[in-house]
Every structure is written in C-alpha cells, then in structure tokens.
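Presented below are the structures under discussion, each in the form of structure tokens.
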Structure 1
Amino acid sequence: MTRIATRPCSFHTSEMLRQDGVHPVLARLYASRGLTDARELSSELGALMAPGGLLHIDVAAVFLADAIAAGKKMVIVADYDCDGATACATAMRGLRAMGATVDYIVPNRFEYGYGLTPEIVALTAREKAPDIIITVDNGIASIDGVLEANRRGIEVVVTDHHLPADTLPAARVIVNPNQPECGFPSKHLAGVGVVFYVLLALRAEMRRRGIFDAQSQPKLDSLLDLVALGTVADVVRLDPNNRILVAQGIKRMRAGRMHAGVAALFRVAGRESRSASPFDLGFALGPRLNAAGRLDDMSLGIECLVTDDEGRAWAIAQQLNEINLRRREIEAEMQDAALLHLDDYQPAASSTISVFDAGWHQGVIGIVASRLKEKFFRPTITFAPGADGWIKGSGRSIPGFHLRDALDLVSKRAPSLIDKFGGHAMAAGLTIRADAFDAFSSAFEEVGRAWLSAAQLERVIETDGPLEDAYYTTQFIDLVDGQVWGQGFAPPVFCDEFRVISQRILKERHLKLLLERNGQRYDAIWFGHTASLGERARVAFRLDANEYNGVTKVQLMVEHAEAA
C-alpha cells in the first residue's frame, strides 16, 4: 500500500530563510527538511566541523606523525565497497603526500571474511610485513583480528564509522564518531569522511612540528572528489557537514579538477562531469566500483582511484564497467529466483522478509535485498551459501526499523543463532548456520512484529506539495540541480492534481502521459508502471529537463499517482 503525504513545513522558518536571500521555493524545501538557519546551507570548507571534536583524533595524529618520522611501514586494510575503496585511495594519497611509507591490501572477501579478521592479519603480515595496520571503513568489530595483530607486534589504527558492539577492539587508537563518548556532532560521516578528518588532524600535527608551513603543506582539498564519491555511494545521511564535503567534491568534478580514475568512471558511465550530481555518484560511478568488490577484487577499484596515469585509469574503468554488466545479469537472475521464492508471500501477514537460495552469489545479495525491500516495503535479508555449512546474509531496512539493533536483539534472545553480525540502521550483514535459517527467519519476524506498526509498513511518498506555475521551467530545474540532495536531505518531489489528456504504454514497461494543469500541458513518464490512470489524477513528481532534437522541455518524472 502506498500513499502520498506532504512534508510539514514551518512557515516561520521558511520566511526567515527567504529574508536571508534564499529563493522562495528553496526556502520552503529547506524548512521542511529541518534547516533553521541559512548558515547551515554553507558549502564552504571553512564551515566544516573541526577535527578536534572526534574522540582520540589528536592521539591518532601524534601516533601517525611519530610513525612517519620513524620511517615505519603502514598497510591499509580496506572494506570491499565504494566507501572502502575511496577511503583507501584517500588514505594512500594523503599519507604519501605527508611522507609516509604506505601500501594497501584488499583480500578476497569470500575467502577471508569481512573486517580485519585474524586470517587477514596473517596474510598482511606474510605479504606486506607492516609495522602498523590502518583500517578504513571497517575494524570497529574486529576484536579477534586486532588481538592477532597485537600478538604479532603490529600496531593497529582503526578508522571506521560503523556502530560498535559492547566491546571495542584493543587497537592502539580508534577514530569513529559512533564510538562511546565521542561528542562529534556529525555521527553520519562515511568511512572516507573519517579518514579525511584523520588526515586533516595529521597535517595540523605536522605543521605544529614545523615539518610543513601553510605554503608547503599538502593540499588535502584535492582529495574531496574521492570523499564526495564515497560519501554519496555509502548512502549516509547528508547532514550539513556531509553536504559540505559532497558539495566541495562535486564543485571540483564540475571544474574538471578530479583524479584520473574518477574522470574515467564518468566517461565509461556516459555521464558529464561538468554537470556532476549526487545522482551520478550514487547510481553511475558508485555501482561500477562496488561491482569489483562484489564479484571480483576491490583492488581493481582502488587501483583505478590511486593511479595518475590517465590511460591506465581508462583501461581499469572499462574493466570495472564489464564487471558491472556481469553483476547486472547475475542480479536479474537472482531477483527472478527471489520472486519465485516469495510467490506465496503475503505482505499483509508479515513484517519482514528472509530468503535463502543455494545458487546465489554472496557479492550480489545486498542489491537483491535492496530491490525486494523496495518492492514489498519490508526489512529484508537475503542469504547466499558461505563455506562449510554457513550462509551469509545481507539486509536492507525501512525507516523506523534499526537493522543492526534488530540483529543484536535476535542474538541476545538466541545467543547460538547468529555467528557474527554488523552494520547500521539501514544496512547490515550476518553469518548463520544453513540449518538455522528457519529459526533465524522466525526470530527476525518476531522482532519485526514487535517493532513495526501497520502505519510504518505503509510506504509513504513524502512530497513538498504543489509547485507554483512560474517554476515549471528549465531555469528552476537548474537551480534545484545545483543543490546537494541525498539521503536524509531528499530531492524535491512536488504533488498536484492534473487532467490526464493522453496515456500510452512505452516499451511494454512504462506509462507515458500528457498531463494538463491551469491550461499548461506537460509530458510525463512513470517508469516501471503500466496500469492506466483515470481522467483526473493526483500526481507526485520530480521535475526533469528532457532534451530532444536540440530542444529542452520540462518533463515530469512520476513517483506515484492516484485517482484525484
């Protein structure tokens, strides 16, 4: 069941923002998204929160500065997704610019598991012989791995943003805005954002030591294209701090000042960097990097981001594109299989979904979970075979259901059910025995029934209400596209009543419409929907500039429609 609702908006706040010079429609949009002060709209680097607020970041800066001075060898252990790849590339570039001897390792996720496992420590020690391991976008749950590193005399710096368990690893230093007692106001930094902050603190420490001055210090803002890409692709909340990081990264992309690998990813995805948007990062570049970690070896994605050779970056980007095409094929097959498994599924009678298929690929289950969650609007966990009777699950959630906390509750109620788990509110992963699947499904459903009300299980399309006639223009679309929208700061969706002049099915999959309002007619398209509308319809839509034969016209992208 889907319904359209209008976001509440404070008229008082909207008026205050207008008086500060904000465009009247943008003022309304910002007010309905919780902004109260025009200063929160700043995208200048000077408005970024200071690194000092992050617990232990000064300790990390001193430790790393000492290690660089002593010529110690550092190895970065990264996660397997786009956030992990960009965090690794950011750390590699930033640390090298400050004189560090640094390398990285990305073991096969299917062989060595997630995070800093004892097996990964052993492999790193054997192949790289580091003095120090630095984790990026992982490590907060790696209790056994850190112990193994300590046993081998390797010191560990954990940089992560995932939620910690009750016990923290015994690392030399941990920087994570979500660890206990960290008062940093932005809890939504991505893994790449945490690493960027560590580099800022390290550079400040090296300035204090007289190693750099304001002129000779490395220009860390050159890393912001990587920071923006990882932040958007990891779907973290775009709070004011993250919006600054993303806005600055996109500004660099639009100006053509980006790393060779990022430029190559734009080109291979057929997107224009000069009009880069968060949508491009989340849906064009991010998936091509993620595909490497899902199906192959994420070192390919990292190599794309650390090379300065444009030819090599382009060759790798083409490889990543091929892997992504393969990932899409596998995903389509898995999705068809999932829908067969759920043939008898009754959403009205269930609060959650758990699905296992012995033929599924571990690297793609997260995407399938995401698609099923979108289709049924239920917290969903999909499982694929692991090794020796284990199965690995990847989950995606809906608003109001904290997935990691739900898994934590399941593990507390039935301590032997889950081997290990981790993640955050909207996404999490876990490992269970194959023969425990039914018991887990029941336990997970029990939590869902306790935590989710009927209202929460109803999909709500939140809109910004009607749009004045004067703003159905390409100029207004350009203004909107110039802002940074994303997770927790949703792009505008307007809603109004239209007369349906004509409708036809396009390519057997989409509904093409001609809509009329106040004497003005607009082309509209509703992707993935074929059921016809009545004579009058209430339509929730996004504005899009559609170029055809050299003419650009306003088109409405329908999110949902219902009889008026």
Structure 2
Amino acid sequence: MYMRKCGWLLALWAIMLVACNPADENSNKKVFNINLDQGLTSMDPAFARNQNALWMDNQIYNGLVQLDDNLHIQPCIAKSWNISADGKLYTFQLRNDVYFQDDAQFKNGQGRKATAADFVYSFGRLVDPKVASSGSWIFSDKVDAQTAFTAPNDTTFQIHLKQPFPPLMSLLTAQYCSVVPHEVVAHYGKDFRNHPVGTGPFKFKYWKEGEVMVLLKNERYWEKDKQGHTLPHLDAVRATFISDKQTAFMEFIKQKLDFFNGIDGSYRDDILTKSGQVTKKYNGKFRLVTQPFLNTEYLGMLVDTTLPIVKHSPLRLLKVRQAINYAIDKSKMIKYLRNSIGTIGYAGFIPEGMPGFDGKTVQGFTYNQIKARQLLAEAGFSDGKNMPEIVLSTNTSYRDLIEYIQGQLQEVGIRSRVEIIQSASLREMIAKNGINFFRGSWIADYPDAENYLSVFYSKNKIPFGPNYTGFHNAKFDALFEQAYQVNNDAERFKLYQQMDNLIMQQAPVVVLYYDKLVNLYQNSISGYSHNAQNLLILKNVQKQ
C-alpha cells in the first residue's frame, strides 16, 4: 500500500511539473527546463542516433567510461582497466555499488546491482541483427559477435577484438555503450524505447511524445561531486518539444527555459554582434558559453575518376580543386554570415578542439586570389575560360553561405550554379556518390581523429563507408592502417597529422570552418559542463 501511494504521489508531481510555470517562485523543487527542437524517437540507447537522444540518454544511463570537459577518458562504472600487449583484449574492473533504477520487473520493484553480465548483454544487443541498432557500427567490424564480450565474474568485463583498435576507449564513451537490464528490456521489447531504465543520475517518469518529458532525480545514484555530496543536485529535468527555434528562444527569454542551444540565422543578429558578442539588448540577461565544437563544415568534391559523373568534371583536376580552396575568403564569411561563431578552416579536416589537433603542423589553405587564378591558368582555364560550369549542391539552411561562395568563385573566373536540394534527398545522393560538389559537415561520433580520417580511407568508399569524395591515396591508406598498431597517443597523433596534410595536398575538400557551440544559460544556473562534443551533462548542475 505504501509503495502504491508513493508511486501515485510521484505521478501527481510529474503532472504538476508538466502543468506548472517553471519560474514559479513558490516551488522549492529544482527543475531544469530545456527544449528539444527535433523531438525524440526512442529512449533506448541502442538507438541514440541524434543529439537530443544523446542528451536525454546521458541523464538516464551510464557506461564503462565517460569524458571530462577536456575530452579525457575518466572512470564511470569501470573503475579501472588494462589493455593486453597485442591491443586486442580489454579488461575492465567494475564498481560494486551501482544499481539500476527501480522498475516493476525487478524483485520487489527495487533496482538490482549492475554487473559485468549486464554489459555482455548490452553490448551484445548492439551487434545483434535482430535488434538492428543504429550503433552496430561501433563493434560490427571489430569483433566476432559470438566471443566478443565475456564476464569472468560480476565485476570483471572483457572485450575481445579481432584486430587492435586504439580509439576503442573513446568509442566506449558513446551513449550507445550504456548498460541496460536484460529483464526490463526483455519484458518491454520494442516498447523499451519509452520505458527506459538505466543506472544514471535521473530516472524516467513521463513522456507525452512531441509535447513534454519529465525525468526525476535518482535517489540511489552512486556518483558524488568533488565535495563528497551525492549527485545529482537537481530534483527533475523537464523537456519540451518546440520545433521552431525562434519561438523556443522567446521561451528562454521569458525564463521558462534554463538552457538554450544554438542560434538560428534568422535571429542571430538580434542576439550577437558581428564580432560574436552579446548585443546590448540582451547584455547581462543570460550567460553565453562558446567554445570549439567537434564539427568540420566543408565542401566535398568527387575525385574518383572511375565514376561516370567525374570523368568530365573539372573537379577531377588537382589544380582546380586547389584554386577553389584559395579563392574563398573564409574570414569574411564567418564574420558576416556566422557572427564570428566558428574558427576559420586554416588547418586540416580534423577540427579544432579534437585531441591531437595541431594548426601549425597541418597546413591548410589561406585566402589568395592571385594563387587561385595562377592555378586555374596552369590547369588550362585561364580566367575561367573554357571551364564548364560547376554545380554546387546544398540545402536551404546553408543557402546564404553557398551563395557567398558562388560569388567568391566568380571573382577568380569560376562559374558555378547553386542547386538547393531537400536535406534528406541531398544526404542520400551524397551517400551514393551522386553529386560532384556539395556542402557537408562531419560531427565527431567519438573524440578521436580516426573518426575524421576514416572519411578518406579507400576501403570506406561507398557503399562500404563514408568516403563521400571517393578519395584514394596509397600512402594515406598505409598510414591509416599503421595507426591501428600504435597505442601511444602522441605517436598516433603524429600519424594523424601526416594523413591530414596529405588530404590538404590532394584537396578533395574545402575546409570552410571548425564550428563552435553556442549555449545560453539563465543566470540562476551553475555547475554546467561545456565540452567540445556539446554533450549535455546535468548531474553537477545547480539552480538558485
């Protein structure tokens, strides 16, 4: 009777959270209010495929390891680990005090202890074709599914790789690698998507899809802050699903939201000056946090001459690709079209903020119209004469940026036409090597530069991987494969830099800029995390 009454009271409080004004000063509950503009399709971490899913999953679940704000790997449920000399066996020693959140599927409805067997089950789901996880790529080419994951005892978990893969520890920080309880997943089946149970700082309470979601504080959470206080500090997290960014921003200004991510171009000038500072209109009304975000914005050019659409494309010529790189004034582009939110793409494809990034060692392209014209002439297209028109494909969100680039190319004699394609169709065409010249972005799946360099590895050509430019270079491939045998980070980073320089020399891409995250917080919020993956971490957050 007592448990049923408590459950009824929690449900009533969840309904009150949905209905109440978050700014109500009479409430002594610390509720963190956010908006998720793209909605959610699942709260099952096996399908954590977009930012909003990552954010909410990160509150409910834990994995073996986690990242700090500097993207360094830190213990989580695994308190320690070691890697065999051949780089193929990873052994993790687990904490013995981590419990799943309560659910009716557990004995007496109380969450049981998480053990190594739970990781065997959870990771096995990722490679199980019946589950069809969008995170299957994490392990699918690295392990033999039958022998990949073992648990010698409750607190020892092992991963057996077919070949060394030094970035594995970074990969294990992904929300896909969260631990889930087998009996709960088995009971709910596909409905686990809206009945999530994990070991994280918040527990699931309520979700009316497309409208609101409520998470409550996990009273049995195992982590403590640096002062020894039990986490989390917040009582609840409340998410709304307003799709229009400008409408959501107005909710933030009304203090109905505690956090706002990103600034849309339609109202960017209202909030930020061209130098990236808060305008007088909003100065002091909230806190602005900007820092490098692991996202490279670029133009991709098909270079695989075996493809029919490349055989007569001027982009097949190295000097034309180099000329395009020199022709674009990226500094002006970022200042006037991005309000200085972004860093000029002056180095390689690996973005600023990534461990191992070195803007001095890796040499990209600077703005130089004279050099661009010279290279065009050497390619046989002096002042652009006899050069076929180039079609540059993008979606509506980047139209202004691409039209700016079109004008820059025109100044050196390169004629181009901008083609606007619906986002989903554009992605599909790029993924099939169906477009010669396109705007793209690459957001890090995990904080290791291998993630970026894999885009140019020849064995990742379509349809086997994300080599959207059809790039193939024997020296690059040899260095890429060599890096898998190097466990020392500093030595591996040097190989990464060599590969990045090779990409710049062959110019299958134009690196436009390295993105920056823009996060707004109410002045009453403290203890928030800001990391280059823009992962929302709320366990340390406090609200006045």
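Rule-based calculations on the coordinates, nothing more; no lab input. Source: prediction; values computed, not measured. Cβ atoms are built from the backbone, for glycine too; each structure is taken alone.
Taking distance in nm of label points 7 Å out along Cα→Cβ at positions 79 and 471 as the criterion, which structure among 1, 2 has the greatest value?
Of structures 1, 2, the maximum of distance in nm of label points 7 Å out along Cα→Cβ at positions 79 and 471 occurs in 2.
Using the calculated result 48 for percent of Cα pairs over 16 Å apart, for residues 231-278 alone, pick out the matching structure from 1, 2.
Structure of origin is 2.
When relative contact order in percent (Cα under 8 Å, 6 or more apart) is calculated, the result is 12; to which of the structures 1, 2 does this value belong?
1
Consider the structures 1, 2: one of them gives 24.9, 86 for Rg and Dmax of the Cα atoms in Å as calculated from the coordinates. Say which.
Matching structure: 2.
For the read-out FRET efficiency 1/(1 + (r/R0)^6) of positions 55 and 151 (r between Cβ atoms, R0 = 25 Å, to 0.05), a value of 0.45 was computed from one structure; give its label from 1, 2.
Answer by label: 1.
Can you tell which of 1, 2 yields -12000 when helix-only ellipticity at 222 nm (-39500 (n - 2.57) for each DSSP H run of 4 or more, over all residues; to 500) is derived from it?
1
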